[in-house]
Structure 1
Amino acid sequence: MNGYKQFRIALLTLILLLLCASTALASVFLAYPKRVGLGEPFLVRVTSDTPLESVSIKWKGKSVKPEIRTWKGRSVALAMFGTDVLSDKIGRDKLVIKTVSESKERTFGRTVKVNKKKYRIQRLTLPEKMVTPPAEVLDKIAQDRREVAVAKAAMSPERKWYVPFTRPTKGSQSSPYGAQRILNGKPKNPHRGLDFRGAKGNAIKAMADGKVVLVGNHYYAGNSVYIDHGSGVVTMYFHLSRIDVKEGELVERGQLIGGIGSTGRVTGPHLHMSVSVQGKLVDPSYVLYKTTDQLLGIK
C-alpha cells in the first residue's frame, strides 16, 4: 500500500513538473511570416511573459540583437529582415532565435521560405555614356561603393523606426522595385528602389527618426543622403538638387532633408529612394504601405 502511495506521489510530482515546464515553454511567443516573395522585407517579433535579458535573431547569415521594450507588461523585441532581388535566391532558410530570460538561454529554430516573384521589364534608350561609364570615372565609382557599403552596414542598437514609414515626397510613384532594366538592348541590374516624380526642389523628407550616416556626391546617385534608423535599417535618397542635413545629424520622421533634383546618372528630376535591411536592398513599398501585422504574416 505504501508503495502504491509513493508511486502516486511520484506520478503527481512528475505531472506538476511537466505542467510547470509547459508553462515556461509557452511564455515565449514568436511571430513571423512562413513565406515571403523575393525582394520583400518582413518582421520577426519575440514576445515573453517574463522579462527578456537578451534576444538574438539570425537569418541568411545576418544576426541582429534587437532592442527589448516593454508593452502591456510583456517583453517585446522586433527585428526586420529581407532579401535582395539581385543577390538572393529562392528557397527555404533557417530562422534561429535565441532568448535569455531569468538567466536561462533558449534556442528556437524556424523556417522562412523565399518564393519566386515576377517583376516587370523596363526597356530604356539612353545616351551610351549613361549605360557604360567612361574609364576615367571607374575609380570614383569604386570609392562611391566603398562609402555606401559602410553606410549600409550601420547597426545602431536603438530601433527608431516603426511601420508604415512616412512617404518621402508628395510626387506619384514611377519606376517600381525589381524592374529588370534593359538599357539600349543590354540587360542591366534590376531597379532596387522606388522612383517618385517631382519638380526640381520639391521637398524630400526623412521616412523615420534616425541619424545621417552619409552625405555623398556619387557618380550614379548624385547628391545623396543615407539615414540609419537602427537595428540594421537604413534609408537612402538619391539625385537631390540640394541637401539640408549634415553627417552625424539626428533627424525626425517627416523632417526636411533636401530637394528633388537630377544629379548623378539620370535623365530628369525625380527621387530615387532605397531601403537597406541588414545590408540588403529590399522593396521599399512594403515598409511604406504595409502594417506591422502584415509584415509579420498575420492576416
Structure 2
Amino acid sequence: MSDAAPKLTFFSKTQTACPVCEAGFFREELLSGGGRLIAGELTEELHRTYEPSKKFGEVQPLAYAVTVCPSCYFAAYSQDFSAVEEEAVGRLQETMERRKEQVALLFKDLNFSEYRRLEEGAASYYLAIACYEHFGRHFSPTMKRGLSALRAAWLFDALHHKHFGENYDYLAGLFYRKARFFYMLSVELAQNGREPLDSSVHLGPDLDKNYGFEGFLYITGLLEFRYGPRKDRERRVHSLETARRIVARLFGTGRASKSKPSAILDKSRELYDQMTQEMKKLQGEG
C-alpha cells in the first residue's frame, strides 16, 4: 500500500476474508467530499462523467465498485462478495487459474493489493463477468454480468482516451457487445421466470443514481440499437422491432414520476424515434 498515492481512497481497517480461497485482504474505498467528485455530463448511456479537479486530478468512482480478492481473483459486488453459495465456491476454486490467465491477456501487471488504477478497475469488471457465471439465479447474475460488461466498456473507453493507440477502443467495443448480449438475455430470463430481477439490486447503470427497472429497459433498448446485428437486413429489422417494444414499455402515461424520471422518458422517446426512422429506411418507407 503506497503512502505516496493521492488521498482519493483509503484501505479499510477491517480485513475481508475471501470466501473462495480464505485469504485476508483490505478493501479499498473511495473517499467522498473535499472536491474529489465534480459531476460532469450524463451521457446517453446514463453514465455520469466527472471533471478532473486541480487537487486530485481525474477520478473514476467505477474503478472501486467491485471487490476483488488479490489472491484468487474472485470478484463480485460488495453485497454479494461474502454471500456466495457453497456450491458456487467449488466452481470458483476450480476456475481460479483460468481467471488469472484470461485477465493477464488484457493486463500484465495487475495488483489488487495496491491503490487501483484504471487498469485494475477495468479488470475488476472482467473478473466479475467471469465470476457471476457461477452465482445462483436469485443473485440476478445475468443482469450483473451485463452491468459489469457495460461498466467495463466505459472504463476501457476512458483508457483509450488516456492511452491512445493501445487498442482499448477495440476492447470497449467488445464489452459493449457483451453488455448487449447479457442485457437482452436478462430481459428474456426475467420474462419467462427463470431469473427474476431483484428489486433491491442497484441497476444503475452508474453509481450516482439508480434508474431502476426503467433505466434497465432503456439501456437494453439502446444497446440493441447500437450493437445489435447490422449486416443482415431482416435480422436488423427484427432487432429494431424488439428494441422498440422494450423501449415503448417506458412511455406509459408519458408523465415523469419518481420511477420514471424525465431523463429516462426524454431519452427513451428520442431513442424510439431514431429506431423508427431506421426501420422506415430499411423497409423502403423513408
Structure 3
Amino acid sequence: MSYRFATRAEAQMLITDIDNFTNKLNSFDINLRLGKNDGRKSELLRLAMNETLNWGEDEKKKITDAFKSLQTKIDKQKLKINYPQEVILVKTSMKEEMNVAAYTRKNWIALGEKCINESTKEELEYLLAHEMFHLLTRSDKDFKKSVYSVIGFNVADRELFFPIDIIEKRISNPDIELYDSYAEFTINGKKQKCSMIIYSQIPFSPEKTLSDYLSVGLIPLNDDLIPIQNDGKTIIYDIEQAEDFYNKIGRNTKYIINPEEILADNFAYLLIQKKDLPNPEIPEKIAAILK
C-alpha cells in the first residue's frame, strides 16, 4: 500500500475542499461542530484549516510500524486488497470533527494528535484498518456492493433521495460519502426496505454534546427507493422495531450507526485477527471476498 504524510500546507488544502462531505453539511452539522448557534460553513472550514498540524518524526514512525504490522497480518491471511492508488495521512487536533479519533474523506485519513500519541500499536492497527475500509468502499463500488451484501445490504447505483425534513436533522459523518444503501427488515411483521440514518430528534443547543443528539433510525423506502411519508412527514423507525436487525448485522460491534461503520469494524477485526467474536462468520465472509 502506498501512503504518505501530508504537510500542514497540503492538509489545509485537503480539509477545506468542497467535496461530498462539506457540500452536504446542514446548519445542524455546522453548529454541532462549532459548538454554537448560527454557525457558518466558512467558519467551520477556517477552524478545520487552523487545526491541521505537521507530522513529527516519532509519530511517522509509530504509524509506519503499525501499517507494517498490519500488512504482515494481511499477507499471512493471503488477502488481496485493492487499495486506492495513493493514500494521504493528515494530522489534526480533531477540534473540527468533535474530537473523534480519526475520520476519512476522499483518499485521505485524518488522525487526531491525541489518538496518535496515546494509542498502543494494537489500537493504531485497528484504527488504521477501520479507516482504510472507508477508503476502499469509496474507491471501489464493486467491493462496496459485495461487502455490504455480507450483512444483507444492497447498494443502489445512485444516491437515495431524502426529503428536506430528513436532510435538516441528519447528522453527517465524513466516512459515509454516499447515502446509497438499504436492506430489507421485518417491521410490524412485514418485510420493508429501509435505509439507515444518523439523526437528531432535538434541536441544537450549545451546552449539549454529540451523544445527546445521536439517534439511529430506519427510513422505509417504496419500490422506487423513495422514502415513505405519513401526513407529509418522513417515517423513521427505531432500529429496535426491526425484529431481525441483529440477525442481519450481527453483534461483533456496538458501532451500529450505519452499515459502513458496522462493516469497517468487522473488516478491521478480520485484518487484526480478533478472536472470540459472537459472529465470526461476518469477517469470514469478508475474507472470502478478498481472496
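Please treat every number below as a calculation from the coordinates, not as lab data. All figures in this text were calculated on a predicted structure; none of them were measured in a lab. Cβ atoms are built from the backbone, for glycine too; each structure is taken alone.
Hey, Rg/Rh (Cα atoms, Kirkwood Rh) derived from one of 1, 2, 3 reads 0.96; which structure? Let's see the in-between values first.
Details: 1: 1.11; 2: 0.98; 3: 0.96.
Computed on structure 3.
From which structure (1, 2, 3) was mean count of other Cβ atoms within 10 Å over residues 205-212 calculated, if the value obtained is 22.0? Attributed to the structure labelled 1. Suppose helix-only ellipticity at 222 nm (-39500 (n - 2.57) for each DSSP H run of 4 or more, over all residues; to 500) works out to -15500; of 1, 2, 3, which structure was it derived from? Only structure 2 yields this read-out.
Assuming 14.2, 43 is Rg and Dmax of the Cα atoms in Å, for residues 141-260 alone as calculated from a single structure, say which of 1, 2, 3 it is. Mind showing how you got there, number by number?
Values: 1: 14.4, 45; 2: 15.2, 47; 3: 14.2, 43.
It traces back to 3.
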